[in-house]
Structure I
Amino acid sequence: MKRAASCSCGQLSITADVEPVKISACHCQACQRRTGSAFGVAVFFHADQMETSGVSTSYVRSGDSGKSIEFRFCPACGSTVFWMPEFRKELVAVALGCFADSFTLVPTQSVYEESRLEWVLFDFT
């Protein structure tokens, strides 16, 4: 199945012809700040199976792991579409909300639970 994600204006996109490796709901404060929400959701694919199109701007920050994360976002609309975590060099994370078929993608894990807002509950059964 082909998976395609894009920014709000459609200028920046990323595609894969495979299913994701994992889907992670992250409760760290940096993801809360980045998304403006209670958590972020990363859909991970192998980097060598991804193809990008369009122009992106890069922002690098240190993650809670102590390793850097490079975020790619659209310079026109500002949407963060994907990022590359240094601690998982073989993977690319794509923002769940950037997929047209995001309803078919369900988190398989929840990380940085110590920062999880108490009203956020997941059932991974």
Structure II
Amino acid sequence: MTTKGYLHQIHPVLPVKDVVAALDFYVNRLGFKIGFADDSKQPTYAGVLRDGIEIHLQWHDATEWEVAVDRPMLRIVAQNIDALYEEYSKKEVFHTHTLLRETAWGTREFAFYDPFQNGLTFYRDV
């Protein structure tokens, strides 16, 4: 019998201009905790954890931000989506069009951008 490969987790790497500022946003606004950082004072690469997910944050030089490029969009499966929406609504992370809504594709979700224009969508199936 052949052993088949198994995909267990994914740790997306988001580009950021300032890892310290990104850590502040993810920890103090979104409730993550710091999992690791490559330097304690001026990190250029770090990971944040919340519940069962891990996101990596990687510094990119300012010149890379001068060119308009699409930033990553993460879709994060969540439980208790209404409570999560309420939690984040108190943290001033939403833009004016952020709504918790049911979609035509069978999810209940809301989305917003981090300070570096990386998209975050939190959802659950209905």
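No lab work stands behind these numbers, since they all come straight from the coordinates. Predicted model, so just to flag it, every value in this text is computed and none were measured. Cβ atoms are built from the backbone, for glycine too; each structure is taken alone.
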*Can you spot which of I, II the value 1.6 was calculated from, given it is distance in nm of label points 7 Å out along Cα→Cβ at positions 53 and 85?*
II
*Where is distance in nm of label points 7 Å out along Cα→Cβ at positions 29 and 45 largest, in which of I, II?*
I
*asked:* For mean count of other Cβ atoms within 10 Å over residues 61-68, which structure out of I, II has the highest calculated value?
replied: I
*Out of I, II, which one gives 1.31 for Cα Rg over 2.2 N^0.38 Å, for residues 69-116 alone as computed from the coordinates?*
I
_As an exercise: log10 I(q)/I(0) by the Debye sum over Cα atoms at q = 0.10 Å⁻¹, calculated from one structure in I, II, equals -0.28. Which structure is it?_
I
_Value 3.0, calculated as distance in nm of label points 7 Å out along Cα→Cβ at positions 13 and 109, assigned to which of I, II_ = I
*Work out the source of 30 here, i.e. which of I, II gives that when relative contact order in percent (Cα under 8 Å, 6 or more apart) is computed.*
I
